[in-house]
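Structures follow.
No value in this document is a laboratory result; all are computed from the given coordinates. Since this is a predicted model, take the numbers as computed values, not measurements. Cβ atoms are built from the backbone, for glycine too; each structure is taken alone.
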Structure 1
Amino acid sequence: MFKHLKAVSGDPLLALIVAHKQDLNPKKIDLGVGVYKNDHGDTPILNSVKKAEAILLEQEESKSYLGIYGAAEFETVIQNLVFGEGNPLITSGRIRSTQTPGGTGALKVAADFISANLKNARLWVSDPTWGNHESIFNSAGVEVKSYPYYNPETNGLRFEEMMATLRAEAKEGDVLLVHACCHNPTGIDLQPEHWNIITDFINERGLLPLVDAAYQGFGDGLDADLAGLRHMAANVKSMLVANSFSKNFGIYRERCGGLSILAETKEEANAAFSIIGQAIRANYSMPPAHGAAVVYTIMSSPELKAEWEVEVAGMRNRINGLRDKLVTKLAASGVSKDFSFIKNQRGMFSYSGLTLEQVHTLRNDYSIYIADSGRMSISGVSDNNIDYLCESIAKVVG
C-alpha cells in the first residue's frame, strides 16, 4: 500500500536543532531555535504562569470538552489584548474571536475559511515570510503569491517595491497577509506611515487583510506593537487576525492562540463566525483548555496581569539590549561589515546579512548554528557566548 511513497526532507530548522544537540563542542551556540531563552539558555516558565497554574490546580473542577470555540470567557481576553480594551469595534459586536491551538491553528482555520468561502482568493505574503505560511495555505488549496519585502543590499525594507508589486498584481478579493510586529524572519517591521498606505490600498483595491500577530510585546510594548493593526482595524470593513499566546506568555507547548474576524456589521460577524466554527469542527473539533485557562486566570487578576506585564517587558528589554550589545561588540571586534541595522530590527529574529557560505563556515568550524538564510534567533545570544560569537563572525566575515 505504501511502497510508492518516498520520504520527504524534514524542516531544515528542526534539523538544525538536532545538529546542535549532537555537537560536542562546549562553545556551541544555537541561534536557530525560535523560542525565547534567558541568559542561561533556558526557556523559563513565567512566575505569573506558575501562580495561575497553582490557582487552577486548586480550583479546576472538570476536564470536559470546552466546545468548538473554546472557553466563552476567553473571547473577551483575545479581543482586549489584540484590539485594546474599550475599543468600540469590540462593543459594537463587529469582532468575533475564537480560541485556537496556537497561532498556527488560527492560521490553519483562516486558510480553510478562505478556501471554502472566498473563491479564487489568492494569499499575498512577504518575501521572505514565516516558513510555515505557504505550507498552511497551500494545504487548504489557497494559491500563495509573494511581494518584495527584504532588501539584502541595505538590510532594510523594500516598501516601494512591495507596493508597486501589489498595485500591479493584487486583485480584488485577494488576501494580504502582513506581520503585526517583530517580523519573522527578518526583524524588519512596517512603520506607521507604511500601515497608513497599506490600509488605504486595501480599501481601494478591495482586499481582505490577514494580520499575523505572533510576537505582541516583544518589540516596543504590548500596545505599541499592535498600533498598526489597530489603525487598520479601525479603517477597513473586514479583517482576519491570527494571534499567539505562546511567546508573550511563554506557554509554547500548551498551544494557545486566537483567531478574530472583523466584519462590516454585527450580523455579518456572527454569520462568518458560525462558518469558522464549521471549519474548526472539521479540523481539530475543539481546542485544548490548559493554556487558555492560564491566560484567562492571569488577565482576570489585576495582580497577576501586572506581574505578567513586567515579565513581558523583561523579555523585551533583554532582547533589545542584546541587539545593542551585539552591534557594539561586533564593531569592536574589527569586523569589516556594518551590523548597525541589527539595532533597528525588532523581536526575536534578525536577518544578519551573512551569506550562505559564511553561515556554513560558522556552523562547521565554530559550532555556531544559524539558519541558511542568515536568520539569527537573538535570544540565543547571552553574556556567556557573545564574545565568542562576535570573534567568530569577525574571522569569517573578515
Structure 2
Amino acid sequence: MSKIQMKTPLVEMDGDEMTRILWQQIKEELLEPYIDLKTEYYDLGLRHREETGDQVTVDAAEATKKYGVAVKCATITPNAQRVEEYNLSQMWKSPNGTIRAILDGTVFRAPIMVEGINPVVKNWAKPITIARHAFGDVYKATEMRLTGPGKAELVFTAADGTEQRQTIQDFKGRGVVQGQFNLDQSITSFAHSCFQYALDVKQDLWFSTKDTISKQYDHTFKDIFHDIFEAEYKEKFEQAGITYFYTLIDDAVARVIRSKGGFIWACKNYDGDVMSDMVSTAFGSLAMMTSVLVSPEGYYEYEAAHGTVTQHYYRHLRGEQVSTNPMATIFAWTGALAKRGELDNLPELTDFAHRLEKAAIDTIESGVMTGDLVGLWEGKAPAQKVTGLEFMRAIAAKL
C-alpha cells in the first residue's frame, strides 16, 4: 500500500514518562504504516529541557508559528520532588504555559464520547467544550513568602514616573502574597478566538468570571468580551442561530450541571484548568479529553489534556504490564493531521485522521478498552481489559 504523502511537516513535541512511550508506539503502530510522516522534532522531555535551559520549549513554539500546526506529548512541570529526582538546576516552568504565552492562544478542550460510557451527569447528552484562556493569572504570577509583620503594597510606576499605590494587607505575622496580571491584548485575542470558534462549530458560547468580587481584574474580562461581541459578532451569531451570554462562574457551574451539553464554556486560565478536569472526569476519564490551542493568527497546537501518567511509568520500569489509555494522545495526532491536511489541501490526510478516530471509538464500543474505562463500561459487549499497546493493535485491526 502506498503511503499518504505530506507537503508540510508537523511540529512534533515529544514528552515524558508513560506518555513518551505511548507516543512512539502510536507512531509505529497507527501512523507510520500509512503516512510518510514528516515532522520537525523537538524533545521536550524534562532532561532535555534541563540541558538546553528550556530553550527547546521556546524553539518549539517558534517553529509552530513557522509551520502553523503542532502536536505535543504530555510533559512534566517539575515541583520540588522532581527537581531532586531529575537533579535539575531549577524548577522549570510549565512548557504548556510557555508555549501558550508565545502563541497567545486559547485552549479548547472537549470530551471524546463513546456509546457504552455514560457521563456521571446523566442529562449530558452532548460534549461540553471548555475554552481556557492561555495567558497570565496564577501561571505568570509573582509570589512572596512573608516571614513576619509588615505592609504589602501593590505599586504601579507609569512610564512618566507617576505611581499608583494600594495596600494589600498589613501583616501582623507570617503570610504569603501573590501578584497576578493580564493584558488587554491577550484578553482581546481570547475573546476573538472564542467567538470565532463558536461560529466555526455553530455552538452557543458561555463566558463566566467573578466580576462581583474582582471589580477590576475579572470585570475587565467581562467588559472586553461584551464590547467585542457587540461591535463584531452579534449579527454573525444571530445569522448562525447561536447565542453568547455572560454569567458569574458560580451560576455557570449550576447551569452546566443542569444542561444537556453541546456548548462552549469560556473560562479564565485557572478556572479553565480546573473545570476542564471536572468536565472530562464527569464524562468518563481524563484520558478521553481532546485539547487544542488556537491562536488568532491561525496557529494550532494539539495535545492530550492529561499528564504523563507517572505511576504507570514507574510500574512499566519495574517490568509490569500497564493498561494506559492512549486515546487523548491518539486524538492529538489525528487533530493535527486533519488540520495539516485541511491547510495543505490534502483530503486523503484529513480523511485518514477521521478514519483513525472512528476506528479508536469503534474499538472501545466493541468492548476492547484500557483499565480506566472498564469500571465505567455499560455497553452491551463484555468489557475486555487490554494494555495500551494491545489497544492500539486492536485499533489498527479496525482501521
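Out of 1, 2, which structure matches 21 when relative contact order in percent (Cα under 8 Å, 6 or more apart) is calculated? Corresponding structure: 2.
Across the set 1, 2, FRET efficiency 1/(1 + (r/R0)^6) of positions 157 and 381 (r between Cβ atoms, R0 = 30 Å, to 0.05) reaches its highest value in structure 1.
Match the computed value 24.1 of mean count of other Cβ atoms within 10 Å over residues 213-220 to one of the structures 1, 2, and report its label.
Of the options listed, only 1 reproduces it.
One of 1, 2 was used to calculate volume of the Cα convex hull per residue in Å³, for residues 29-236 alone, giving 255; which? Label of the originating structure: 2.
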